[in-house]
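Given below, in the form of structure tokens, are the structures.
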Structure I
Amino acid sequence: MKSREGTVVDADDLMDEMVATAKAVSDELGKAKDLSPEEADKLYHTIGLGALKYFILKVDPKKTMLFNPEESIDFNGNTGPFVQYTHARICSVLRKAEEQGIKLESEVKVSDLQPKEKEIIVMMYGWPMVLNQAAENRSPAMVANFIFDLAKEFNQFYQECSILKEPDADRRMFRLQVCDMVAALLRNASELLGIGMPERM
């Protein structure tokens, strides 16, 4: 878009294109195969607009950026759909726990935390500082990059630490609490950016 040259993009057209791209990519990957038509349409809208907002907000406003609709909808990499899919993955784990009759407890004690358990807790603990810095600098990019880093850290935690199949009940409960806290933080931080977090994808 170059306003001085009269090359502009209509916002409504761009949003429609993003929703259509989200539908095409989601259908190709089978992300909405278990959803009703109404739920699928809502998901496409959430993914499409989330991808657009995230792609714009993750870049410092002082910098020039090149927007690519397909790149912004990629479910891997520094994109809104990657963060949204991570949230949906966590919700799936919590649903399965509930189906197995596991209820989250308010307190649980676990000693000798594993490295990935420590790393994700430390990252969540740093959220208030990131939020303050984002406010002071008027930079939503700091919030966007935090939720991406948190989603990436969770996926590493998910790969390295067994959750529902963990035999130790206390450690399993602790990991489920971590899941619940990460999901809540992703939702709350993303809400500041106007990005929805679907529970199923």
Structure II
Amino acid sequence: MAFEALLINLEIDDVSQFEAESMADALTDWLDSNSSISSAGGAEDNDYASREFPYLAANNFLASVNELRVIEHFTPKIIEKIKPYVCVIPASDMHKVNINTLNSEHVELLQALLDVTIDEAQDILSARGEKGFASIDEFYNLPEVVKLKNFNDKKDQFVVDSEYFTLKTSASFNDSYFAMNSVMKVTNNKYIDVISRTVGRN
């Protein structure tokens, strides 16, 4: 699973392969619609209901990355470490990564998505040039990509344009400060719909 690989690639303190698998399993249980634990590392209603301040698994999409705080095995340190590499589109299971806008400083994400070495992932990002790929086929036909094993099983998760954007706004007046994040969807380069809004810097 790419999420497990990302956790390992980031070399987070105290996160071994076992902890990464447990976090992935707990996240799967949080999202799925059943109350069955996916594995020994997973967590469901009984685990959360027994806490000092009990609650139940969402069994639905994440509303924001910050929701990870209430999922088993996720600590504030881990969440802060992965935040630059992940995002949430509310009420959606869409998994599309814009290869043109993937930050070259976050090469570990591409490494995890393609299950390649850090050097192979870096070579692919370097090959896109300053303007990026003009089409998805240009990315698919890149020599560095063509030689990858099992790429056909992973190719559908990549795009060269984006539909979703995050607008971060802030305002200050006297001693007061206000911040808000909005997730927006652009359709046909004409229409903008606000998908969600959250108050706060994160």
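No lab work stands behind these numbers, since they all come straight from the coordinates. As the structure is a computational prediction, the values presented were derived from the model and not from experiment. Cβ atoms are built from the backbone, for glycine too; each structure is taken alone.
Match the computed value 17.2, 58 of Rg and Dmax of the Cα atoms in Å, for residues 96-191 alone to one of the structures I, II, and report its label.
II
Of the structures labelled I, II, one was used to calculate helix-only ellipticity at 222 nm (-39500 (n - 2.57) for each DSSP H run of 4 or more, over all residues; to 500), giving -8000. Name it.
II
Kindly point out which one of I, II the value 14 was derived from, the read-out being relative contact order in percent (Cα under 8 Å, 6 or more apart).
II
If FRET efficiency 1/(1 + (r/R0)^6) of positions 104 and 176 (r between Cβ atoms, R0 = 30 Å, to 0.05) is computed to be 1.00, which of I, II is the source?
I
Work out the source of 19.0 here, i.e. which of I, II gives that when Kirkwood radius over Cα pairs in Å is computed.
Traced to structure II.
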